[in-house]
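Chemist: What follows are several structures.
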Structure I
Amino acid sequence: MRKFTSSQLSQHIRNIDIYGYTVIENCLDSKLINTLHERLEELYDQDKLYSGKPERDKFDKYIYNLQNKDKDFIDILSYEPLERILISKLNDEFYRYLPKDKPNYILSYYNARSSGEKLDLHIDSHVPSPGNYTWAMQAVFVIEEMGRANGGTVVVPGSHLSGKYTDRSLENLVHLEAKPGDIIIWDSRLWHGTSENKIKKSRWALIATFTRWWIKQSMDITRSLPNNIYNQLSDKQKALLGYCSIPPFDENERINTKTSYESLKANVEDYFK
């Protein structure tokens, strides 16, 4: 994986502050990209149907809960430049139970998508707000080339600071282009969507949503993670998946929602006895 200087990382953080997004080029090597691509095709062939899939997504390919499928998908979430950017934007400085140089933000949602139909402008933070306080961010790991013709991402630069929901009538949008191995990072308040995949060519990308530790995860990651994957994870990775911020059952268990690495348990089922 490519290394970055502090100056380069600072520029990416400034991009996010000002424009709401940044593109980090040439992060993942071609061998890893090929491995992940092959795994996606294998997983998609195993099960193409999910209950509750919106009608608007009927021409899209989805694989949900990548953290439950293969540890390789979890490992790339700790890519150092990405982690350093997320720490600067999402870490709670008052979280005393974990080291300050380690993530205390958590993974909320993690899927793979190959777009088909146009996706209208939207925000993923659910609530718009002005100012520089960020509570959710997306990282898109580009697996196949992305552009205007094959359903690439469109954004409205600076819209994360508007404090407003999206105006879907806008036509002057920025079309992001990226190559396999690039990572796109944006503030979840950013107005974004996708163009129509006019050439109907596969465009796989991994999309990870990260939030501050106190925000409820979109999937029950801590309960659903297979134990064989859990037992391969580092303490840092377990915390990233939410195991240091599981709410207590009641006051007899504990009164702190935040916990430390020392509170991590041997197996997934041990948290829910």
Structure II
Amino acid sequence: MTKRTAETDKAKEHARYERNAKTLLTRTNLKNINRKNLGARAIPIWLREPYTFYERILENNTTAISNVLELGSGTGMHTGCVLEQRCSVIATDISKSSLELLEYQFRDFANLKTLVCDMENLPFSESSFDLIFCSGSLSYGEPKIVMKEIKRVLKKNGIFICVDSFNHNWIYRFNRWIHFLRARRTISTLKRIPSQTTLDMYRDEFSEIEVNYFGSIAWLSPLLRLIAGGNRASKIISQVDNLINVKRSAFKFVMVARK
């Protein structure tokens, strides 16, 4: 993958997110926005577990004195659970319109700031943040560059927490390829979806790392929901993960890395 391809794909992703956010920013749609529809509770129950776990880890690692940075914030799907801890949060994204929508949704939080920036080139000094978090955005930058930037702006003993897709199960890889063919994903993001190699890179650079894996049979959820219903499908998926000690077949992972 060439640098030119990566830059072109970044421009495509930027245009897509700008377009979607501008649609949501129309006056009619703003009337329908409800913050209760954000966060893990907005995820279908049969796919919710990694996001519930992610938000619980975030809440357990932030206090009112924490200085926190969110990468790839988008419209603020998981920003609220940290804002509610009353810590100082800077939400960042390359899409200005997405951040405008995020600001609108959390306009009553004085502890929120937003900034348009690229995660490959963070405009912050070294050792600026106690915690950095990111949901599903690691594939939007060159992995090694993003990791170096995260490590640079984290304080000593600072923590990076992310939830993202895992790229080993061939069923999920095939589905993502279909999304690429339908122009819902660029080739750059497809190739950058985190793998075990990505996690090993963080393990080598950070003093401590913990990874939890989820959803080895999440691809069966349509059938499981039909047979057993959403709640039961969620429990079955979790039970299988625990039974087989899911790792390489996972759909999602949550990583906690300490500098």
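Chemist: Which of the displayed structures (I, II) returns the greatest value of distance in nm of label points 7 Å out along Cα→Cβ at positions 66 and 250 on calculation? Spell out each step's value before the answer.
Modeler: Details: I: 4.1; II: 2.0.
Once distance in nm of label points 7 Å out along Cα→Cβ at positions 66 and 250 is worked out for each structure, I has the highest.
Chemist: helix-only ellipticity at 222 nm (-39500 (n - 2.57) for each DSSP H run of 4 or more, over all residues; to 500) computed as -6000: which structure among I, II? Don't skip to the answer; put the middle values down first.
Modeler: Numbers: I: -6000; II: -13000.
Checking each candidate, the match is I.
Chemist: On to the next question. Where does the value 20 come from, among I, II, when relative contact order in percent (Cα under 8 Å, 6 or more apart) is the thing being computed? Spell out each step's value before the answer.
Modeler: Details: I: 25; II: 20.
Clearly, the read-out refers to II.
Chemist: In terms of distance in nm of label points 7 Å out along Cα→Cβ at positions 138 and 162, which of structures I, II is highest?
Modeler: On the way: I: 1.5; II: 0.5.
Top value of distance in nm of label points 7 Å out along Cα→Cβ at positions 138 and 162 goes to structure I.
Chemist: Also: Computing distance in nm of label points 7 Å out along Cα→Cβ at positions 42 and 226 for each of I, II, which one ends up highest? Could the numbers behind the result be given before it?
Modeler: Working: I: 1.0; II: 2.9.
Top value of distance in nm of label points 7 Å out along Cα→Cβ at positions 42 and 226 goes to structure II.
Chemist: Of the structures labelled I, II, one was used to calculate mean projected area of the Cα convex hull in nm², giving 14.0. Name it. Before the final figure, lay out each step's value.
Modeler: Details: I: 14.8; II: 14.0.
Value 14.0 for mean projected area of the Cα convex hull in nm² corresponds to II out of I, II.
Chemist: Something else about it: Of the structures labelled I, II, which one yields 2.1 when distance in nm of label points 7 Å out along Cα→Cβ at positions 10 and 114 is computed from its coordinates? The partial results should precede the final answer.
Modeler: Details: I: 4.2; II: 2.1.
Comparing all candidates, it corresponds to II.
The numbers here are math on the coordinates, done by the rules we state, and not lab data. Only a predicted model underlies this, so the values are computations on that prediction, with no experimental measurement involved. Cβ atoms are built from the backbone, for glycine too; each structure is taken alone.
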